[in-house]
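Quick note: the coordinates plus some simple rules give every number you see, no bench work behind them. Source: prediction; values computed, not measured.
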Structure I
Amino acid sequence: MTSELGDPLLDMASAGDVAQMRALLLARQEPPPEETIQNALTTAAKHSHLDIVKLLLSRYLSVPLNEEIVRVAVNTGSTPIFQALLAYDPSIINMQFDHRGTPLIVACMGRQDISYLNLLLEAGADPNQDPDAAAFPLALIAALYTDPGVIDLLLSYGAKIEHSGALAAAARRGNEIMLQRLLDRGARIEDDAPDIAVGSLPLHIAVKAGHLDVVKMLLENGADATVEDAGGATVFDLIKRMGDDGKDVSQITEILRED
């Protein structure tokens, strides 16, 4: 980035040299272009140079925070950096990115610590904001985390279990710990799909992925193997196709026979 733009401001943002940056900015007769300031903020956030971020934000009060700045800040997992950006523009908490969601969704995808997720939620992040191309936060943590307390955190801030796709996400990853917590907190298999017209049911997903213990859990909690997915196939249809493709389906077949 620095070599392409050829601006010493970016070199200083990368190095975290706040004294030299302050001197350079004071010496300039005109402010840097808006894009340069935004690139410098992105660079400083990426390297967690809080003093640089604060200096730029305090000097250029009209420069908007773009998606790249916010996304990079979230990916660092730095609480002070995000708090500085949030103080400058509180609306970024629910910024809708052009690709894959919001700050909360990016944080979940990056498996940020529960304390960081709590920071975002406390600041007003909407756990039910339409994720566009991404999954809902509850589905992401059901797939990617192993601490059931993260589920409890999102639910305490109003995340909806119904139509979140969380059970399907946990089933796809074979994440038994998170699947069990969702079930304990009232998740219903028949109400899991975000959209009735798309996606597969949790049991179908678990069978296809070969997660036998997850298949057992779902059956024990009311999953119906005779229900058709969006494509009109039951689990038995799916197993037949898998067998026709040469896959060993004997264990899954036995589990279903016992149910």
Structure II
Amino acid sequence: MTMQRMVGEGFTLLTVPSIAREAAFVGTGHFPTGRTEVYELPEDSLFLSGTAEIVLNSLHSGEILESLEQPILYAGVSPCFRREAASAGRDVRGLLRVHQFFKVEQYVICENNAVTSRYWHDRLLKIATDIVESLELPYQVIECSTGDMGAGKVRMHDIEVWVPSLGTYRETHSCSTLHDWQARRANIRYRDADRKVQFAHTLNNTALATPRILVPLLENNQTAEGRLRLPAVLRPYFNGDEYL
């Protein structure tokens, strides 16, 4: 369902490897500060990626693109791995925080223009909220303060979905604008209309991650009889059944 939506939005669907070299993590800004969160394969000088963004950002590293009048739109599909070394407490156990999961990631390379970046930020956020709404889940959108944003981020929104067992909303998507911060680290450039070489802007957002989304999906759709009511958008994948 999510992958169909991304293709319909004009994104190029890619399956990307979950293994990457250190330079790819440096290029996105996950290294050096996030190194403790990553599984390392020391014998091969490789690391397990926690998001397709890392590999997608490296695809055009060192390149000078001829033009970004039409931005590059990728939807990366991959298994993801995170140590969750800093996580603790009841609310991050079970399916909410796991060491291996599957994710579809939205990723954009666009021209070096704040207005253009804002347009794509809003569009990535809208795609994600549309997906959550199609799953008929109660949610809220949070605009993150500067102190809550990671390094290099200019703007960030979190989508939080209601989890009844916790009595609170939990983050399922994080939409980020980084302007040219990542592009400078990864050396992603393009020629503008005047043929001047510029650093690009990059943006990313989750499209959907499992099994995290299963927690609110299961809890918000349980019936008194213990059955699971399927949102209409998922029924075609279950022979049209309304309940499991």
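Here are the numbers for the structure shown:
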item: Test item: helix-only ellipticity at 222 nm (-39500 (n - 2.57) for each DSSP H run of 4 or more, over all residues; to 500) calculated as -6000, pick one of I, II; result: II
item: Which of I, II yields 2, 9, 16, 18, 18, 14, 9, 6, 4, 2, 1, 0, 0, 0 [P(r) over Cα pairs in 5 Å bins from 0, in percent, for residues 81-232 alone, calculated]; result: II
item: Ranking I, II by Cα Rg over 2.2 N^0.38 Å, the structure that comes out highest; result: I
item: Among I, II, which structure scores highest (criterion: relative contact order in percent (Cα under 8 Å, 6 or more apart)); result: II
